[in-house]
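Each structure below appears as structure tokens.
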Structure 1
Amino acid sequence: MKRNVKAELIENRIRDGFKKINFVLPSDVKKAIEEALKKETVFLARFTLENILKNNQIAGKNRLPLCQDCGLAVVYVEIGEDVNIRGSMADAIRRGVKEAYAAAFLRKSVCCPLTRENTRTNLPPVIHYNLIKGDSLKIYIMSKGGGSDNKSRLKMLTPSDGIEGIMDFVCETVKKAGSSACPPYIVGVGIGGSFDTVSSLAKRALFRKIGSGNRDKTLKKMEKEILKRINRLNIGAGGFGGVTTALAVHIDSEPCHIASLPVAVNINCHSARSLSLKF
């Protein structure tokens with residue numbers, strides 16, 4: 001039996017969701033920053049972490065954006081085969097994004113890549129669709145800053161590079177990013193798939209809650225080891241050194257061709273604005 005979902009409901013929740021994430025840090029990110037502050041001994045790094053928390057408090061209280069870069073709207077849709085959308089889902093998502101950025105006076109950061117002319121609506125959003133069994137509908141939204149996306153990388157490793165090669169590439173990417181992408185970071189890693197899908201895996205990994213262990217034992221072990229190595233880089237909060245360059249490393253993986261080992265790293269800044277919507 002088909003389950004009906006009105007496009008209008010999707011539009012409203014997308015609009016409210018994008019307004020919310022631009023004003024308040026997700027609770028898991030806030031908690032991770034608070035925990036990092038407890039461990040930090042470097043004065044300027046502590047000062048930075050304290051001000052990130054203060055900024056979050058002011059933004060939430062006064063309904064002001066957490067960051068002047070209000071991001072590119074990224075949307076992942078996970079929709080069951082038994083869900084019937086009454087209206088156009090794509091149009092509903094676009095309208096929701098447009099309304100949120102207009103109503104909340106969020107900076108509109110989308111432009112033509114060649115002429116650099118601003119679309120003035122923050123449209124179009126980047127939308128990924130995943131069809132699954134059943135009648136569930138989940139939509140994951142993110143305001144992704146340009147600075148952190150700019151420091152992300154993709155590399156087609158060879159199978160012989162193995163796990164060590166993957167971990168080296170992730171750490172090298174963070175080291176090259178330095179302080180440019182506003183640490184402390186959340187690091188999303190995609191492994192496998194193909195050239196055109198591995199970057200999506202990396203970004204999708206950023207939606208996982210900090211502190212949630214990977215279901216795969218090997219990937220869970222890799223996440224812990226990579227995080228440990230990254231935090232030895234001494235980049236630290238704001239680039240001032242210290243023990244917390246990254247709050248978490250999240251890996252998403254899928255099978256790949258026998259001749260390939262695609263790896264992508266998508267860095268998220270401390271203003272990690274995301275939310276999951278269940279319908």
Structure 2
Amino acid sequence: MSTVRRVGVVLTVMALATAVPHPVMAAPTVNPFLTGHTLVIPHGGGDGLYPENTMLAYERTMAMGADVVDVDVSMSSDGVLVAFHDSTLAPRTNGSGRVVATSLAELQKVDAGWSFTGPGGTHPFRGKGVRIPTLESIVRKFPRALLSLDLKNESMAMIKPTCALLQSMNRRTDVFVGSNSDAQILAFRKACPDVRTSATMVDVYASRDARASNDALFKPVSLVDQPPFRADDGTELVNKESLAFAHSKGIAILTWVVDDPKDMKRLITWGVDGIYTRRPDVLIAVLRSMGKR
């Protein structure tokens with residue numbers, strides 16, 4: 001998931017964000033992200049505890065009790081989808097160069113645990129054989145977990161392979177695909193109309209207007225929304241009112257990135273549907289303390 005979902009005006013309306021009908025979009029009607037309890041979504045596998053977007057992170061946080069596998073999707077030079085956040089290998093690994101210009105074989109030689117910093121500035125996963133996984137290997141590893149995929153680098157080349165992978169593995173209805181690029185989202189909707197996506201700017205404004213006018217006829221297409229909890233200036237973009245509006249339309253709100261237990265408790269009390277967090281251990285502990293686990 002991206003840590004920056006637009007700037008300026010988007011941050012003032014993301015709490016209202018959803019989707020409006022699009023002629024090529026036909027999202028499924030059952031919403032697995034709207035569960036009635038707060039989903040634990042380790043950001044990039046829980047990058048406050050383990051190296052981001054690695055199989056090690058996913059295995060440990062899912063074993064811990066997480067509900068959703070969150071993957072940043074990039075692509076190698078030979079067209080293989082991989083889990084990696086940045087456009088370049090440095091500084092997250094001991095490698096260098098652009099991911100899209102590097103073959104899968106070369107990507108899997110670099111140390112994906114190299115830059116993770118633990119207590120006291122230590123590097124507990126350096127030299128431990130932590131590698132960059134393929135998206136397919138992650139999806140196969142967790143066949144029953146909900147998926148949150150974030151397409152990186154605004155690459156149109158990833159659209160068809162991502163869609164084909166989800167279709168071939170029958171993972172179309174339990175996945176949410178996000179992106180910072182409206183063009184990328186519109187292209188993905190066209191290629192894969194039965195997979196939910198993040199909102200475009202048109203969708204954001206439509207949702208804002210529908211809420212302001214109390215439009216009872218407003219019909220969102222995407223029933224999962226991914227607003228940040230706070231804007232850069234500290235303004236809270238998710239609150240009881242925005243959640244009530246979303247839930248009245250059958251929309252699940254998955255907010256990011258929340259690591260403070262006090263904020264987690266407020267969001268859970270309000271009924272947020274999912275929280276992206278770098279510290280899933282903290283979120284699970286908060287849920288248990290509230291009798292929610």
Structure 3
Amino acid sequence: MLQEGHFAVTAEIGPPRSCNTEFVRRKGSLVQGYADAFNVTDNQTAIARMSSIAAAAILQQEGLEPVVQMTCRDRNRIGLQSDILGAAALGLTNILCLTGDHQSFGNHPEAKNVFDLDSIQLIHTARMMRDEGRFICGDEIKVRPQLFIGCVANPFADPFPFRVVRLKKKIEAGAQFVQTQCVLEMDRFRRFMEMVCAEGLHEKTAILAGVMPIKSARMARYMQKNVAGMMVSDQLCERLEKAEDVPKEAINIVVEQINQIREIPGVRGIHIMAVAWEEMVPEIVRRAGLYPRP
């Protein structure tokens with residue numbers, strides 16, 4: 001999709017806090033055909049859930065194209081490399097490399113974090129396994145994993161000038177696609193993309209801008225005041241506070257954001273993060289004029 005120059009659409013599916021395979025299939029059926037690939041989160045917000053590889057394998061059986069998220073929080077380099085091989089053996093070739101949320105945010109705050117590698121080192125590891133056929137220790141891999149390697153970027157964290165520097169390191173390590181934190185402050189994102197294009201990074205990787213429908217005005221205010229690395233404007237909060245139909249207004253806002261994002265040079269697609277609200281994805285994609293998919 002990206003190589004052919006289409007404006008890509010990805011979405012997100014969160015595995016259940018159980019081994020309920022029907023939950024995964026049901027979530028997949030809600031969004032099937034409305035995106036080109038579907039991220040499967042890896043114990044998101046440090047809460048124990050079905051493994052991303054297992055959930056991705058179920059979605060693949062249903063005909064969806066999964067992106068396996070892989071965080072460094074819970075596994076050392078042995079476990080991470082093992083999971084890369086396991087995912088590739090199952091035909092799960094898209095991986096998104098993240099450092100991971102700190103365990104204190106989740107339901108096992110007493111857990112021992114690992115962080116043996118960070119996201120940049122994990123990207124480099126995956127690329128080395130694929131291109132050089134070697135583990136970190138130097139041992140040879142007889143059958144190399146076929147991988148399409150991704151990373152994340154947060155244009156809204158501080159210090160702002162360092163955002164592009166960090167992204168450049170990830171691309172140099174081997175990231176072939178990038179999904180950003182949800183764009184809720186368009187001027188800041190435009191400045192970020194100007195810096196990205198000035199460095200020529202948009203020519204070396206495919207950048208997908210994150211968008212998120214926000215369920216309620218209360219959630220918007222909470223994100224504005226309490227979630228680090230996110231910028232939520234007063235204007236957005238006020239629109240949701242004044243709306244008679246909040247879900248409808250939330251979709252209106254996301255569609256407007258997508259239309260603006262499509263005009264920004266260097267952006268190759270969008271990533272829809274409808275957290276526990278996957279049923280909204282089809283309407284968002286249709287109203288944004290991105291359906292049917294190529």
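Just so it is clear, none of the values below were taken in a lab; they were calculated from the coordinates. Not measured: the values here are computed from a predicted model. Cβ atoms are built from the backbone, for glycine too; each structure is taken alone.
Kindly point out which one of 1, 2, 3 the value 4, 15, 27, 28, 15, 8, 4, 0 was derived from, the read-out being P(r) over Cα pairs in 5 Å bins from 0, in percent, for residues 201-264 alone.
Working: 1: 4, 17, 21, 22, 19, 11, 5, 2, 0; 2: 4, 15, 27, 28, 15, 8, 4, 0; 3: 4, 16, 24, 22, 16, 10, 5, 3, 1.
Checking each candidate, the match is 2.
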Structure with the greatest value (metric distance in nm of label points 7 Å out along Cα→Cβ at positions 145 and 185, set 1, 2, 3): 3
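To test your reading of the models, identify which of 1, 2, 3 gives 14.2 for mean count of other Cβ atoms within 10 Å over residues 137-144 when calculated.
Working: 1: 22.4; 2: 14.2; 3: 9.8.
Label of the originating structure: 2.
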